1. Quick one: helix-only ellipticity at 222 nm (-39500 (n - 2.57) for each DSSP H run of 4 or more, over all residues; to 500) came out at -6500 when computed from one of I, II, so which one is it?
2. Quick check for you: by distance in nm of label points 7 Å out along Cα→Cβ at positions 31 and 167, which of I, II is greatest?
3. For FRET efficiency 1/(1 + (r/R0)^6) of positions 159 and 199 (r between Cβ atoms, R0 = 25 Å, to 0.05), find whichever of I, II sits highest and give me its label.
4. For Kirkwood radius over Cα pairs in Å, which of I, II scores largest?
5. Can you spot which of I, II the value 22 was calculated from, given it is relative contact order in percent (Cα under 8 Å, 6 or more apart)?
Structure I
Amino acid sequence: MNTGTEKIIIAASILGADPLNLERDLKAVQETGQAEWVQVDVMDGLFAANLSFGPDTVAAIKKKFPFFIDVHLMMERPKNVLEAFARKGADLITVHLEAKDNPEECLRLIKNLGVKAGLAVKPKTPIKEIFPFLELLDLVLVMTVEPGFAGQGFLESCLPKIEEARRMIQKAGGGRWLEVDGGINDQTAPKAARAGADVLVCGSALFREPPKITLARMRETIQKTLK
């Protein structure tokens, strides 16, 4: 897991893909060789005012593609579905600190299921609130939009939070990914990377043009920024 010197991981968020052509869109991403992860956003209509994917979506992706599958649970009660997503092939499951279920119980269950565990915070939640759970985490997720819908603008006010999260991870000895999700494109990706992110989630911007064009441009701007 890098601290800004290794290659940035890009996670393709299927929330930004064409729902009627998901396999086509993911195949286009795979052919670029530039996005290692796929993020599956799961919403319950309560924690976030939208509904999206379920465990069978994860299983379908796992069957067809070699991507590392990052499941982001934007749910009030994620504990009820952890086993289902793990069983269907999730490589990493992230829950929200702001959810109603106890974060520590969720994280321990994820680990016991043999899956990597992440904890996410919404834009207004102080990053320091993650610290008590850090030893259980493989990933810290900083949201740079309010959860719910693709296509929102990147909140630059979150950049200091990303920097603080990177310092917190380094102080704890590293070994954890720092993921940024929300409004990531070729203009904002370098800013997030410079602030310390090593996993960038890209959805709407990724699929607006052919992924090979979007990802090449994003990689180029990130590389220039981190030189």
Structure II
Amino acid sequence: MLNQKINWKILALLLLFNQNIFAQLTIDEIINKHLKIIGTLDDKRKITSFEIGGTFTQNKFQLPIKMWGIVPNHLRMNMVFNGIDFIKVSNGTIDWELNPMKDTLTIKDGKADGASDFCSRWTGGLNEYKDGIITGKLLGLENVEDVEAYKLKMQKGDKSRIYYIDRLSYLLLRVDDEDKEVEKTTFYSDYRNVDGYLLAHRMEGFEFGKLAIIMEFETIKVNTKVDQKLFKVPERE
């Protein structure tokens, strides 16, 4: 009986010790562990370009997609519907969309963070903290889908996001956008190894608590040569 009491005391002390270790981690240590796990801690290992193939699901419609990107501000997405390619592009200066069904080409001034928003959202964007582009603070621990996670608040200009990083694996689980107009939440899952990078192959986007889109990636190539011509506005006859 005495041994059992001692064992329980030892177990309690060990649990308390482990909790103190986790509590003592700083935001810098947490982010560095996260970047090391996904493979982008070393500046030489940053993702500079990508090519993605997969599906895009919205309102129960699932469409094949192909994406090309040059970090931070070039992104092209081709969605196929009834064998026709619908194209949406952001090149850091302008955005343009091609709708073959309506035979329309729409051109408008590009959002400053149009393509970079996807790039940072897909990779997590926490390299920007290491580079001093965004600031942040540790808010503590919180459960995300029954998984204990570090809760971080990151700030870039007047925009802020809440990041949830798995306390054990250091993988990104969820990001909340603190937007006054639209309540957005993105969940990350299905992490797979791609040339030494651990990347999410599934993203679920919620708006006002309701599922809005699902992006599932079947193939991902990183740091591959991407033709700049993909982002140029096509000439119309």
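1. II
2. Numbers: I: 4.6; II: 2.2.
Sorting by distance in nm of label points 7 Å out along Cα→Cβ at positions 31 and 167 in descending order puts I first.
3. Working: I: 0.95; II: 0.60.
The structure with the largest value is I.
4. Working: I: 17.2; II: 19.8.
Largest one: structure II.
5. Values: I: 22; II: 19.
For relative contact order in percent (Cα under 8 Å, 6 or more apart), the value 22 is produced by structure I.
Quick note: the coordinates plus some simple rules give every number you see, no bench work behind them. All of these numbers come straight from a predicted model, not from anything done at the bench. Cβ atoms are built from the backbone, for glycine too; each structure is taken alone.
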